[in-house]
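Trainee: Please go over the structures that come below.
Just so you know, all these numbers are worked out from the coordinates, no wet-lab data involved. Bear in mind that the values here come from a model prediction, so they are computed numbers and not experimental data. Cβ atoms are built from the backbone, for glycine too; each structure is taken alone.
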Structure I
Amino acid sequence: MTNEDKTLSCYTKLFPKWTAIVVFVVGIIGMYYLLPATSVVFYLWLGLCSLFIVKTLTQKQEKEPVLVVGENGIQLQNNQFYPFGDIEKVMAFSSKKLKFRSISFKLYFKKGAPVEFCVDDLNVKPQYLLDVINEKIK
């Protein structure tokens, strides 16, 4: 949160760069010890590892934030703006997707249907985001 404009801009979390090193090491071990150089699987493994490493090392931060909590309200990525005066409460929900937990927020309005959005992959922790939104609603 910046002091000048009191807004909290949330972006999608980038994949950690250190995972490229892990994939490189695992890829080399897999190619050297497990796969013969004459098989198609060897070249498929080489291609997949290379693609992952290149994508991880060349990823860039998005220019537009996914979620902005400003002085007057909340703006989502789809340019929907929800003023704090219209929001009655915000609640966090945890659901299971495959074997992983996913955290979503649901905005309840004084009039109208609730809006749900996912906060799992943001660069701001969900608890901090929930605290900031609840502070602004009061």
Structure II
Amino acid sequence: MLLLVYNNCGGERYASFIRNIGSTVFRDVPKEELLRFNNHLLNYGAEARLDELAAAGLSPDYVARETQRALAGVQGKCRVLPGIDIGIPTGKNSRQASPDDTYAATLAALKAGAHGIILSRKYSEMPLANLTAAGRAVREATKG
């Protein structure tokens, strides 16, 4: 099972989602409160505030929690392969995946029990330093 846990571009996308539902169905709910409520429903924990979310992205903890949730959901019936975003285009003021981001997200997924990872989206978008960081995390997670 491919599980997309795009933590870098995910911040921008999640902030956009909150703003969209906050301007329609949940118009009367303050957007920051709507974000906290949605984080609670999704078990997202303490992520960045709405005005910081695009620039901050989602945390490696998000990657770990979503990986664990998927593993619990499939109950061993299939493998779980989280997709880690590297170089996916985002807005000018949004988070761009750094090598440290890639390392932390990859390590979080593997330590959470993922059977492997998929580096997403296109090789031509991925800086080599990020690929090196992902490889370092895989080697560290599989030691011993």
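Trainee: Quick check on the output: -17000 is helix-only ellipticity at 222 nm (-39500 (n - 2.57) for each DSSP H run of 4 or more, over all residues; to 500), derived from one of I, II. Which one produced it?
Mentor: Answer for the origin of the read-out: II.
Trainee: Of the structures labelled I, II, which one yields 14.2 when mean count of other Cβ atoms within 10 Å over residues 73-80 is computed from its coordinates? Don't skip to the end; give the middle numbers.
Mentor: Details: I: 14.2; II: 11.6.
Derived from the structure labelled I.
Trainee: Let me ask something else about it. With Rg/Rh (Cα atoms, Kirkwood Rh) derived from the coordinates and found to be 1.00, which of I, II does the value describe? List each step's numbers first, then the result.
Mentor: Values: I: 1.16; II: 1.00.
Matching structure: II.
Trainee: A value of 29 was derived for relative contact order in percent (Cα under 8 Å, 6 or more apart); which structure in I, II was it taken from?
Mentor: Clearly, the read-out refers to II.
Trainee: Quick check for you: by FRET efficiency 1/(1 + (r/R0)^6) of positions 9 and 49 (r between Cβ atoms, R0 = 30 Å, to 0.05), which of I, II is greatest?
Mentor: Greatest value across I, II: structure II.
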